[in-house]
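Some structures to go through are shown next.
Every number here is computed from the coordinates shown, using simple stated rules; none is lab data. Computed from a prediction, not measured in an experiment: that's the story for all the values here.
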Structure 1
Amino acid sequence: MNTLTIGNIINNAFRIGMKNIASILGAVILWLITIWIPYLNVGTTIALLGLVVAMSKGGIISPTEIFDAKYRRNMGEFFLLIAFMWIGVTAGYVFVVIPGIVISIAWGQALFLLIDKNLSPTEAMRMSNKLTYGHKWTIFLGQFLLAIILIVAIYVVVYILGIIAEFLGFLAGLIGYFVFMAIMLGAAAYIYGELTREPQTGSVEE
């Protein structure tokens, strides 16, 4: 049974994101504090994506996980993968927009796979394309609708509180930003968890 649906993406994004929002905030603060430290800052930057992998496995993440040495093992492969993805996605957007969107979704799990499964850049891209086969439309709509819902809700709250007091509007916007980030990371975690859990049967692309 296919559990990766638009409704499940939205529902579980809130569940996973809000459960880990304090830890995500703590991780971001620690990242900002240590971003000036060479070498370590590369590992902590990679670790921010690694939090998605950690959340996909259930439970509550620890902010200090960004200092785990495992995130500094494959720095070269990480940046090489970023370069490959940037070239492919950019080419897709330059020539025709829709192929760019399709490519970005097809390779959207590659960074998580490199971190989680210790794959090479090309292996991670191939595996991501395989895992997302038959799910691209669902992933795109799920994340797109979730982002619209969050943006509208946050805007309404900021606008209302801003009328009462400018400071309240600013504070609501700041809190809203972290809520948005946490829930979107929750969506990414749910999608990655479902794709890597489900057996791939080569279903027809949606």
Structure 2
Amino acid sequence: MKKVSMLILMMSLVGLVTSCCTKTDSATVVDEKQVVVDNMLARRSIRAYKETPVPKEIMDVILNCGINAPNGMNKQPWEIRVVSNEEYLKGISDLQKENMDPNSPHNPFNEPGFRNIFRNAPTVVFIATDSGMCSQVDCGLLAGNMVNTAWAYGIGSCIQMGPIRFMKTDVAKPYVDKLGFSDGYELLMAIGFGYPDESPDAKPRDNSKIQYLFED
């Protein structure tokens, strides 16, 4: 009888401990989810940076999260080049200045404190893609992972297409060649990374573009 009572007591204790662990784990999971959600909702595109480059160990994390983005059939249709070299960033910027209408309303060279055409970001990631049907979507998912990871580390970012338009011109080809992308890959986007030197407010989002269909 005592053995039975002891067995019941032990089973009860196991159940209590299991219950407590389950509650703790559940609370932890909820907190972790909220951290992810808060990070994504708090992220802003940054267009003013401090001059300090992003440390390599942080960029390694950002890049690793990027290449772990979902992609069709795991083809990973991207190539990535990371540039923090001031000479390269200044060189391509000077070249665009030489070939740009100084009266253009979008002339970045008129902005105070101008350093480069990538919104003065000290670290720039160039992404090229192959010609696959889903490749640009996959690269977009790659970029999304990267910018959200960067924000979690206090690193600002801005996905940029303006400089890419210039880099695809014949005059800028030598700078693209220096990036060393493989044959069959075309430069798609640039992402500037750096420590933010501004705190922009959130821009409004249009929830009316979301619709639930065929609900009961």
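The table for this structure:
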read-out	value
Which entry (1, 2) yields the derived value 12.7 for mean projected area of the Cα convex hull in nm²	1
Structure responsible for -25500, with helix-only ellipticity at 222 nm (-39500 (n - 2.57) for each DSSP H run of 4 or more, over all residues; to 500) calculated and labels 1, 2 on offer	1
